[in-house]
1. 20.1 is what came out when mean count of other Cβ atoms within 10 Å over residues 16-23 was calculated for one structure; which of I, II is it?
2. For structures I, II, calculate distance in nm of label points 7 Å out along Cα→Cβ at positions 8 and 32 and state which one comes out highest.
3. Any idea which of I, II comes out highest on mean count of other Cβ atoms within 10 Å over residues 56-63?
4. Thinking of I, II, which structure, once relative contact order in percent (Cα under 8 Å, 6 or more apart) is computed, gives back 11?
5. Quick check: 41, 28, 23 is what I get for Cα extents along the principal axes in Å, calculated from one of I, II. Which structure matches?
6. One of I, II was used to calculate semi-axes √(5λ) of the Cα gyration tensor in Å, for residues 40-87 alone, giving 46, 14, 7; which?
7. Identify the structure, out of I, II, from whose coordinates helix-only ellipticity at 222 nm (-39500 (n - 2.57) for each DSSP H run of 4 or more, over all residues; to 500) was calculated to give -20000.
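Please treat every number below as a calculation from the coordinates, not as lab data. Just so we're clear, the structure is a prediction, and the values are computed from it rather than from any experiment. Cβ atoms are built from the backbone, for glycine too; each structure is taken alone.
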Structure I
């Protein structure tokens, strides 16, 4: 139900672009709370968070983006709240690495879905 992956771009090894996909089976979910926490080696790039609801992945059919009032960004992570949906949920954002020599994939990071 939850998948998360990241990419450290070759043109900027000091950043990681994170993506998460939730509810690929398109079940109806209510009172959704998604929390993603990162470690102290990662700092959020302001304005990079996007939360998109998707009707179909192939072909890609977007049902729209959540507004900023539906999520909160803190120094240690993000929290997204959705009342109800039967859509696939995509989240993506960028972080800067304090120490790019540390593998962000092996650092403490957790993505939690609460329904």
Structure II
């Protein structure tokens, strides 16, 4: 932990030489207005505001990634795909069986009726 603190202090001294390092490197966290008052940040803005400010001078790209499916989702997807191919086959067999059964019943019917 001490090494991390020393690295932080060295970084701050290097890139913000105007700071009183003993005042800001106390182990405390500085947020928002406090960080601005201590010159730890140049200004306060949202990440969207920052990115929009770069547009006139830089190319800014939006990158979309797709979430990798979990093992359970993969199994569910495979089950759905199997069902898609299995259901028509089962319905076809059921239809064939019913048609054959109906034909058999027609043949067994008494011709008088």
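1. Values: I: 20.1; II: 10.2.
The read-out was computed on structure I.
2. Values: I: 3.1; II: 2.1.
Once distance in nm of label points 7 Å out along Cα→Cβ at positions 8 and 32 is tallied for I, II, the winner is I.
3. On the way: I: 10.0; II: 6.5.
Comparing I, II by mean count of other Cβ atoms within 10 Å over residues 56-63, the maximum is at I.
4. Values: I: 41; II: 11.
Source structure: II.
5. On the way: I: 41, 28, 23; II: 112, 41, 22.
Going through each structure in turn, the value belongs to I.
6. Numbers: I: 24, 13, 9; II: 46, 14, 7.
Derived from the structure labelled II.
7. Details: I: 0; II: -20000.
Derived from the structure labelled II.
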